[in-house]
Structure formats: C-alpha cells, structure tokens
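Enquirer: Each structure below is given as structure tokens.
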Structure I
C-alpha cells in the first residue's frame, strides 16, 4: 500500500504544488491535498480514488451523504470537499454569464431536472443582466412557511441586485403551477416592488421542459 511518506518528497502532492504549481497536480492529487490524510489501513490515495469515482459518475449530485458513505470520509472531510467545490462554482458560474431569457436560466439550472426533491433557487442579476449569484434557497415541498420573502430578498439586497429570477423543479414531471406556486410568486413580486428589485421570472423545471411565469403573463 502506497503511503504519502513513501513517496519522494518532491513528488508528494503538497510539495509538488509548492514547487510546480497547482496545475501540475492530477485530480487524484488535488483530492489528496484536500483530504490531508487517510485512515488506519487505508491511505489517502485510496480514499481519494473512491471520491474521484463518485465525482466522475455524478458530479452535479455530489452530496454530504454520498461522500460520508465512503469509508474514511466523516462529516468534517465531506464538508471540506463540498465547500471547496461550491466555493469554486460561485466564482466560475458568475464570470461573464448573462441571463437574458429562459434558455439561459435552463442552462444554469439543468441539474434540477433529475432531482428527486423540490429545490427552490434564486438567480440575482445586475442591471446588465449579468449573473451575480446562484443560490439554493431551500430544499423540500414548496409552501408559505418555508419561503420567506424577507430572507430571499436579504441576499439580493446584499448583492445590490437589480433583478432576481426564481427557479424550482417539479419532480413529478407536471409543469402546471400549483396554487402554492402562484401565491408564493405573487408575494415575491410584491416584495420585489417594495425593495426595488424586479422579479424577472419564476421558472418551473421538470424532465418534460419548463414553465415560465413571465412568458405566461403571470408576473402581474
């Protein structure tokens, strides 16, 4: 079994990163750096290989629970990995991305199509339609007690957003807005007018396609 200490110092992941730069590291080595160490009877590269397999198979649905199922990954290391990925996404996803229509929204949220639970997301935009931030507002059944307009718009206000788009999925596949969908959208539009952040759309996504409140004239 290959241990970090048995690798020549110049070729150990951390030393290699220091001497050659982060681009010189393989995906496996990057994960080894994130993990820091293995566990008794299982070196860091073995643990990293299992994580890499999980990432390659289903990157968009990588979760804390999935990582914790790997022998050697506890909550702390799982959180470390998920946090590192999310941190990177937040900077990469908003780099020059414009959101001008529902097709742009679909590209940014395509992972929702296959979710088994309902996810409610917000996309905050500046005045030039550039994406500022994509956030998961909550996970679960959509209802009044969970979607608090003050919390949704608190983030948008801190972003200094000019506009906001809401997106949620229907795991059932039915794209018809529910009574709750319509009522929550109405409330969010009203609050948006009060705080000066325009609700540009609310998009429902499923495997069958999408429903746009804006296109259907439902944002009045």
Structure II
C-alpha cells in the first residue's frame, strides 16, 4: 500500500470510532508507531482536525466528516462472501441488518462492478447445517450498548426448568453453533451465561444498569477455556 492510500485509510479508521491509538493503526498497516506519528502530522498539516487525548489515542474533531467512501471491488467481494457465510447463522436479525447494509454498499459501486458481484453471488453456495434458532441477538445487543435491563423467560438444559430472570448483559459470543450472552443475573446475583436459543421470551425494561467498564471479553473467554480444560 502506498502512502497516499494509507493516509486515506487512516482517516477512515479515525472516523470509525471515538478514539484510535497509534498502535492500533500501526498494527493494521504493519508499520511502526513512528510512521503513524508522521502520517498523523501530515494529515494535520493538510488541514484535517485531528485531536489527541494523551495516553488514550487520536480522534477526529466532532463535525468533521469524510465524503462518501467508495469501496474497492476486493472489499465488496469480501462483503458479499461474508453475507453468504451469515446464512450459517440462524439469527434472523443479524442476517437482515447485514443484508440491508450490503445493499447500501452495492449502491455506490459502478455498474460494471455491480454486474461482477451479481455473477459472483450466483457462484457462491452454502449448505445450511442444523442449528438451534433464536431471534433475540439484536435485542441483547441493544441492551448492551444502552445498558438497559432485560427480562427473559429462560429454559435450562432440563426442559422442566423454566425461570423468569432479569439480566444485565455485558457481552455476546458465538461458539460456532449458538450465540450466548454473558450477563449479570439478578436472580442468582452473579455472572451467568445464557444461550440465546433457550430464551423463550425477551422484554426490554425501562430500567438501566451501570456497565462494568473493566470487563474484557477476550480475557473472559480465555479463562472460560482454561476452566473447561481443567474440568471437562
């Protein structure tokens, strides 16, 4: 990637989140932090309003926006392929939202590239395996970002055990077969896991909770794997 392309990509990355560290950017482009410092300075000299929170990262000043982004055909191919892969997931909300976003992406492509993608789409197949179904991923994701409590009717492994819970979701993960939410359970007064395919009903409550800012999903899953290895 030449420097001009990298500078443009850095702008897009800065616009994608509130704060971005030089280390994150350098890792993406496989360059040194020093290179990124120079790139940031070049962008500032060109008039791009890039701010910095010391020790936390860079940000684009509120109100500054890039013009509409044009996708490369390679990026579009990756997105079309991902859409096919999502057919393995039985979360209808996830598939619907992704397909909606993909339509907007296709809208900015040239007619030639649109034709190419349609042809590629017709040549990518999938064999849908059996998997438990669930409709609640979107609601749980909403709960996570808005810190709103959820009331659920949950069925445990034993079919006769159905309970009503109020939970405070903090994360979700996909195991390759089902989605699971990690949440504080007010009934048990501890962190529990709830498989989405075992949730029978879900209601978003108007009460909020204080999210645990120290929670780290990678660390949690790593510790979970260790526990399963030691106690199979």
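Enquirer: Given structures I, II, which gives the highest value for distance in nm of label points 7 Å out along Cα→Cβ at positions 43 and 211?
Expert: If we compare distance in nm of label points 7 Å out along Cα→Cβ at positions 43 and 211 over I, II, the biggest value is for I.
Enquirer: Let me ask something else. Which of I, II yields 1.9 for distance in nm of label points 7 Å out along Cα→Cβ at positions 123 and 195, as computed?
Expert: Derived from the structure labelled I.
Enquirer: Among I, II, considering only distance in nm of label points 7 Å out along Cα→Cβ at positions 59 and 83, which has the greatest calculated value?
Expert: The maximum falls on structure II.
Enquirer: While we're looking at this one, here's another question. Which of I, II yields 4.1 for distance in nm of label points 7 Å out along Cα→Cβ at positions 19 and 139, as computed?
Expert: Only structure I yields this read-out.
Every number in this text was worked out from the coordinates using simple rules, so none of it is lab data. Every value quoted in this text rests on a predicted model; they were computed, and no experiment measured them. Cβ atoms are built from the backbone, for glycine too; each structure is taken alone.
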